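J.: For reference, the structures are reproduced in the following blocks.
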Structure 1
Amino acid sequence: MIKKTFAWECRKNNITWYWIALLCTSFLGLLMGISQYESYEAEFKAQGVTYLAVWGQSALLPTTLFFPILLGALQAQKMSNEHNGRNIARLKAIGVVNKYITTLTLHSFVISMFSVLLFGTLQLVAGIFLHFHISDVFSLVPRLFAIALAMTAWQLIVVGIGVRLSGFSSIVTVVLVSSLIGFGMAIVAPALSVVYPPALLAYASAVRCIGDFYAVGSIVISVMMNLMWIILGMIFIKVQFKRARL
């Protein structure tokens, strides 16, 4: 059942626009990161800093603003289609909400993993362009994984919102407002980002506290908080299904 539902989730929505937008926004951030590295190249080389020097700027706008909006719009599209096909009412009526939530969580995580894979690949390309040691790119993996979990958590929250709000525009409006608040929080009070789903990506990337990028404690906290939000997101969706009208 879950396997078939997952396959259906992968087929039923055309999300080509998402991958194009993700590529463009990631590339824009990467250009900013490369520009900063080249401006202070002598200092970075003296410190032996490679990918981290590019990461600080290249991941700033994507993780604080672009990615939350894109992921929110992606799930807004999905949920508006669910309402248009009366799938929300059907899922509730036949009693398969729990299986749906499990499948949805897995699907969201897969999208998140491919998203960070794309972003990480661009970082690798930048490293090749800047003559970094290719092996250094693996230092980004823990943070990329944390970002993937944060992406999953935020998608689940948006799905929960989408269960109650049937219109694409209404869901996107909530996403935009929430993402802008998250952007402000990440910039002004980065330590608080971990308690607000749209800002989880910024916390996971450590772009506002770059000195903690390699800190094991910071990574563990990020991963644990993201997992907590994933669980809360699943509960949130279930609660919204119970409140939804047939």
Structure 2
Amino acid sequence: MNPDHYEMVPIEVGSFVWYAGYGILLALVAALFFFAPRVGDPKMEKWEKFLGWFTLANLVWYTVMALFDGIYMVEESLPLHMCSFSQVLLFIHLVYKKDWAFQLLAFWGPLGGIQAFLTPALETEPTFGYVLQFYLAHGLVVLAPVYLMVHGGRRLAKDGVWKVIILTFLVGYAMMGINAWLGSNYMYVNNPPPVDHPLVQGEWPGYLVWIKMAVIGLFLAFYYGFRRYWSDRPLN
């Protein structure tokens, strides 16, 4: 695999696009935490299904744009990054009410999606459609799980954090094989991501040690930070 094949277009900090991205994030904060229905509201069920289908439509929107522009490639464009998985999990949870999907989403979404805001980069030049899709996708997976806990009655499975950590590592190992087969670098487990990131130090496989340590630390911090939303109830 040639890591130089994966060229990303970074969004410069302080640029108009960078500020626009955070504007989209703030708009989502306002929509979810100030205007969206809360648990007990008769509109809640319809709102959740709308949000789920909207999330899936946003994911499909990228695929349509990339195919139309001729930049869609199996090696780079399949929904196999953690944030793409999180969008699918959000759809499954909101539309089909699967708690197991939320347990993964609650960690993968906020802690994976926030990295995109720290080091934003696109696969193409930052045109309006791609910028809007990128920030909507990552903003939703970061904020929606928190909204669902705070205002939607969702709860984290008590003592479930280590199951999520182990599953995350297993998915990463499986992705190594998929990447070797496709000639890709999904989840950045076969080569370092093509952006500067404080958690990525050194070359393969050394940088994966730092990422594993960060996953454990961040997941535990998130889990204990939201301990008021723990629950012992069984998952479905």
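Read the figures in this text as sums done on the coordinates, not as results from a lab. Not measured: the values here are computed from a predicted model. Cβ atoms are built from the backbone, for glycine too; each structure is taken alone.
J.: Give the label, chosen from 1, 2, of the structure having the highest value of mean count of other Cβ atoms within 10 Å over residues 146-153. Before the final figure, lay out the partial values.
T.: Numbers: 1: 27.5; 2: 18.4.
Across 1, 2, mean count of other Cβ atoms within 10 Å over residues 146-153 peaks for 1.
J.: Something else: Quick check on the output: 25.4 is mean count of other Cβ atoms within 10 Å over residues 138-145, derived from one of 1, 2. Which one produced it? It would help to have the intermediate numbers written out before the result.
T.: Details: 1: 17.5; 2: 25.4.
Going through each structure in turn, the value belongs to 2.
J.: When distance in nm of label points 7 Å out along Cα→Cβ at positions 90 and 154 is calculated for each of the structures 1, 2, which structure yields the highest value?
T.: 1
J.: Distance in nm of label points 7 Å out along Cα→Cβ at positions 50 and 218 computed as 3.1: which structure among 1, 2? Before the final figure, lay out the partial values.
T.: Values: 1: 2.0; 2: 3.1.
Comparing all candidates, it corresponds to 2.
J.: Here's something else I'd like to know. Have a look at 1, 2 and say which one yields 2.9 for distance in nm of label points 7 Å out along Cα→Cβ at positions 18 and 130, as calculated.
T.: Numbers: 1: 2.9; 2: 1.9.
Matching structure: 1.
J.: Quick check on the output: -21000 is helix-only ellipticity at 222 nm (-39500 (n - 2.57) for each DSSP H run of 4 or more, over all residues; to 500), derived from one of 1, 2. Which one produced it?
T.: Details: 1: -25500; 2: -21000.
For helix-only ellipticity at 222 nm (-39500 (n - 2.57) for each DSSP H run of 4 or more, over all residues; to 500), the value -21000 is produced by structure 2.
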